Structure I
Amino acid sequence: MSKHETINYLEFPSRNLSASKGFFSAVFGWTFTDYGPEYTAFSNAGVDGGFYAADQASSTANGSVLVVFYSDNLESTQGNVEAAGGLIVKPIFAFPGGRRFQFTEPGGNEFAVWTDRALSTSL
């Protein structure tokens with residue numbers, strides 16, 4: 001696939017860069033490179049990007065795009081999100097083709113996780 005005119009990099013605001021870094025490192029295994037005190041870049045996320053220090057956060061209530069992760073085990077991922085300080089804003093719900101939940105990370109941004117798998121019996 002050609003890289004020409006494809007999504008190449010995503011940037012998110014964060015009310016707390018340190019907390020966002022710790023959360024995404026713990027839950028999703030992202031790695032970070034700091035570029036000064038107000039910006040950190042992430043990699044190992046499927047697409048590279050970064051967080052910049054801001055007073056605002058991304059939220060669907062404010063019209064922001066919703067970035068959705070995939071999980072083979074939705075319940076386990078939700079447990080990891082909660083253990084790392086994420087807040088569930090929409091508990092797991094079913095929709096045609098799968099199930100998902102939405103959460104905010106400690107820096108204030110809203111994300112979702114979905115699966116096309118049935119309810120897991122092993123947590």
Structure II
Amino acid sequence: MAHVLVVDDEVSIRFMVREILEQDGHEITEATDGENALKLIGAVAYDLVITDLVMPKKSGIDLIIEYKRVNPQCKVLAMSGGGGMTGRFDYLPVAQMIGASAIISKPFQISHLKDTVKNLLNA
């Protein structure tokens with residue numbers, strides 16, 4: 001179906017998202033942070049990028065800004081549990097302001113993730 005890049009520094013989140021989306025027939029590639037994701041994005045065209053926002057090396061916010069600069073039409077689903085380097089902060093509205101196609105809070109319901117991905121890919 002679609003080729004999706006999942007970016008999160010938490011192995012368990014990447015694994016869970018991979019398992020959920022592979023059940024729907026999507027091809028999944030994983031990246032551990034925004035820096036790694038940008039290298040992958042430069043080599044392959046993805047139908048959707050799902051990214052956490054708070055990560056080491058390069059945050060999801062930085063990833064969205066840089067990816068949108070080179071590919072303004074790209075679809076990005078931003079996800080966050082509200083954590084941050086200096087405490088809790090809701091980065092999701094910021095992600096939407098800078099171009100995320102959709103946002104989702106962690107923890108999320110499997111059905112909500114699947115529905116959001118389906119809507120983004122069909123848009």
Structure III
Amino acid sequence: MTSTPKDLAGSRVLVVEDEVAISLLIEDMLMDLGCEVVGPAGRIAEALDLLAADAVDYAILDVNVGREESYPVAEALAAKGVPFVFSTGYGAVGLAEAFRDRPVLQKPFSQDELTRQMRRLAGG
């Protein structure tokens with residue numbers, strides 16, 4: 001069992017994921033880390049609305065959300081200086097060239113992998 005990282009407790013994390021089962025799993029994992037989930041958003045427009053309305057500390061973005069890609073959300077997060085990680089089954093090679101330097105959670109991922117990525121985002 002992974003201990004709860006104190007540096008993540010209370011962090012607000014935007015989750016952008018269109019698969020309900022996966023978004024629920026991510027939400028549970030984040031709550032185990034003491035995070036507050038913003039969303040989850042199952043559409044890009046919804047994610048952008050949440051980002052405009054709510055302060056977030058971090059974000060987890062599925063690359064393919066429905067028939068759209070989450071790059072507009074990534075751009076908005078980057079403009080605000082909010083650290084984020086992409087969640088995809090394709091790894092970094094599946095990302096647009098402009099985002100290949102960003103961290104990736106390779107689906108399927110474990111609680112430990114999510115924890116490591118979140119700690120990296122937090123600078124720990």
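Bear in mind that the values in this text are calculations on the coordinates, not laboratory data. Keep in mind it's a predicted model, so treat the numbers as computed, not measured. Cβ atoms are built from the backbone, for glycine too; each structure is taken alone.
Observations on the model:
- helix-only ellipticity at 222 nm (-39500 (n - 2.57) for each DSSP H run of 4 or more, over all residues; to 500) from the coordinates reads -13000; which among I, II, III: II
- Parent structure of the calculated result 1.4, given that distance in nm of label points 7 Å out along Cα→Cβ at positions 75 and 91 is the read-out and I, II, III the choices: I
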